[in-house]
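The data blocks that follow each hold one structure.
FYI, it's all coordinate maths here, none of it is from the lab. Bear in mind the structure is a predicted one, so any value in this text is a computation, not a measurement. Cβ atoms are built from the backbone, for glycine too; each structure is taken alone.
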Structure I
């Protein structure tokens with residue numbers, strides 16, 4: 001595998017993990033301040049973050065093993081950690097959210113889009129999946 005690609009994914013993944021950990025921790029601590037449905041709980045927020053983060057870490061490990069298709073799939077799932085954040089707005093008007101909440105929601109989106117951007121770059125531009133096919137073929 002090209003070293004550049006693997007080292008390009010790592011800072012993006014670290015950025016996403018840090019950003020989502022801040023947002024999800026804020027959600028969990030201030031669960032009653034967010035306009036959310038009844039089923040939205042502190043433990044549910046933490047469990048979701050842990051599961052999604054494990055998927056992100058596993059996707060990096062799979063990527064490092066040059067299993068690109070599986071990695072793209074797992075990274076796509078993991079990107080949902082950030083991309084799903086605007087769903088908060090389904091449960092309240094914009095004015096019900098503090099500036100901090102808006103910032104956390106949209107930095108999460110940026111993190112998710114960064115992961116999607118990496119997938120697109122790796123698939124379309126670097127075409128790393130072809131390396132594996134050429135070696136196996």
Structure II
């Protein structure tokens with residue numbers, strides 16, 4: 001699985017004008033299941049994201065995790081993280097998990113983030129979502145397990 005995490009001061013996701021998820025300080029987590037991924041990869045990814053120390057401590061050093069700051073996660077599915085841009089000008093997405101499996105792993109991942117003791121908001125798998133964020137830092141990190 002792959003995730004692109006962004007440290008945010010706030011973030012929200014809407015579908016057709018309806019706000020589905022909204023958080024204050026925390027992480028916007030864009031997540032993609034790849035072909036062959038299982039719940040084991042989702043477990044590893046959720047643990048890694050929850051424990052990633054990218055928030056500043058009192059000394060200004062990135063030393064605190066999402067859990068340490070009492071932050072929340074906005075988890076949004078994004079199959080385009082599977083983009084293969086090695087040839088041509090149009091990305092290919094054949095390495096992404098099939099939609100049914102991608103949705104199952106996306107939901108499982110979000111549930112695992114919540115099981116880490118974090119408040120979790122979600123987007124809607126497969127929907128045309130509008131994501132707003134106020135990037136803090138900016139801090140953006142690619143994680144793959």
Structure III
């Protein structure tokens with residue numbers, strides 16, 4: 001359990017998500033260029049499941065990589081957030097992967113899994129609870 005003074009607000013979480021979304025879009029543009037290059041200059045067909053899976057894998061690599069290596073994405077770093085496990089340690093690749101999958105579930109019902117943090121007594125989202133991970137507000141580091 002995270003002490004109250006180290007629980008990030010939903011607004012802070014969403015600000016970090018916005019920041020990371022911009023970075024992820026840039027990565028997707030680069031990944032799309034690589035995709036087109038491997039296809040001899042041909043764009044992905046509309047609705048291509050293979051291309052969608054490829055972009056999902058890029059997003060997975062971005063989030064899980066940052067969470068496992070440093071405990072935070074660049075957006076989380078800007079907003080002084082760190083991802084930890086129930087013991088206060090850096091998360092494993094398995095826990096980070098599960099958190100990533102559960103975050104997708106949190107977005108599906110119009111973001112209800114994120115809004116849940118407003119009702120949760122510990123300020124946690126669905127994917128926090130399901131993955132047994134925590135966002136920690138660290139005022140000492142930027």
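General observations
- Label whose coordinates, when FRET efficiency 1/(1 + (r/R0)^6) of positions 88 and 104 (r between Cβ atoms, R0 = 30 Å, to 0.05) is calculated, return 0.70 (choices I, II, III): III
- Computed 3.4 for distance in nm of label points 7 Å out along Cα→Cβ at positions 24 and 40 - originating structure among I, II, III: III
- With helix-only ellipticity at 222 nm (-39500 (n - 2.57) for each DSSP H run of 4 or more, over all residues; to 500) derived as -7000, matching label from I, II, III: II
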